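Undergrad: Structures for review follow.
Bear in mind these aren't lab numbers, they're just calculated from the coordinates by the rules spelled out. Owing to the predicted nature of the structure, the values given are computational and were not obtained by experimental measurement. Cβ atoms are built from the backbone, for glycine too; each structure is taken alone.
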Structure 1
Amino acid sequence: MTILLDTNVVLDILLNRKPWYTNAALIFGMAQKKLIKGYISASTITDIFYITEKDNGKNNAREAIKRMLKVFYPATVTDKNIYQALELDWDDFEDSIQFIVGSDLSVDYIVTRNTKDFLSNSIDVVTPEQFLQTITDIADNN
């Protein structure tokens, strides 16, 4: 199973944001154990560096990115992706980018806390809680 983590979920892990940290950390653990294949987009990487640096300093931001990249694969954002995202004309451009990158990767799920911002039915867009419930349901049926 392949997922793309949205920026907010990555920040939940890195900044230990309550009450969302626990579910985000469970997903991190699943990816760490190679139970799922997880991606984070290149645009997410730059966003999390900027936000983490503001809260925790440059060295901690670098270390946080290194930790993430040991577990999640970086997904390229190309010029084609940007043009495609512009054509979607969604309210949240960052989510447009995430969706296009996820589409190119053929991910099974985009995991985000902002599901309402994704106007798609071609990729399942779920919250961390919904994703973990899906995994539990699959395990129970096997």
Structure 2
Amino acid sequence: MGKRRKARVLALQIMYQHDAGPLPVEELFGVVWESQDKQDPEVRHFTEELVRGAMERLEELDERIKEYSSHWPPGRMAMIDRNILRLATFEILHRDDIPPKVTINEYVDIAKKYSTEESGAFVNGILDRTFREAGAGTEGSGGSG
């Protein structure tokens, strides 16, 4: 697993735990870093950037997800799908250093692995719309799904 994929999965775990808890994010960082045999500084840095960025903009992200999810407000979604969408939406809207198509493909794959096959298609549809309507481009995501 690549460093960025590992960081995305760890960020998802932290977001999920916070959503279920909620424990303070800083406390969750401590729990996660203590559980890692080897700590890669790049993985840690990217994980923390994703979680902090998404948490700082949670209301904005949830509004955007609600707007694009066709009558499925985030509160009605499976917790894992909701947090995948939050992280991915954050990346698409606020991380100019990551091509949106890469973000979409990564999170669709994560949804398929950690949620359901149907979640992959659900996540792909919402993220593709987020990408197109955010003015990031007019092409489809190219994601499988």
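Undergrad: Figure out for me which of the structures 1, 2 the number 21 belongs to, where relative contact order in percent (Cα under 8 Å, 6 or more apart) was derived from the coordinates.
TA: Of the options listed, only 2 reproduces it.
Undergrad: Which structure, out of 1, 2, was mean count of other Cβ atoms within 10 Å over residues 111-118 derived from, given a value of 15.9?
TA: 2
Undergrad: Where is percent of Cα pairs over 11 Å apart, for residues 23-70 alone largest, in which of 1, 2? Walk me through the numbers before you get to the answer.
TA: Values: 1: 68; 2: 73.
When percent of Cα pairs over 11 Å apart, for residues 23-70 alone is calculated for 1, 2, structure 2 comes out on top.
Undergrad: One of 1, 2 was used to calculate mean projected area of the Cα convex hull in nm², giving 8.1; which?
TA: Attributed to the structure labelled 2.
Undergrad: So FRET efficiency 1/(1 + (r/R0)^6) of positions 63 and 119 (r between Cβ atoms, R0 = 25 Å, to 0.05), computed for just one structure, reads 0.10; which one of 1, 2 is that?
TA: This value belongs to structure 1.
Undergrad: Suppose you compute distance in nm of label points 7 Å out along Cα→Cβ at positions 55 and 87 for every structure in 1, 2: which one lands on 3.6?
TA: On the way: 1: 3.6; 2: 1.4.
Label of the originating structure: 1.
Undergrad: I have -23500 for helix-only ellipticity at 222 nm (-39500 (n - 2.57) for each DSSP H run of 4 or more, over all residues; to 500), calculated from one of the structures 1, 2. Which structure is it?
TA: 2
Undergrad: Next up: Here Rg and Dmax of the Cα atoms in Å, for residues 7-46 alone was calculated and came to 10.2, 26; which of the structures 1, 2 was it taken from?
TA: So the calculation was done on 1.
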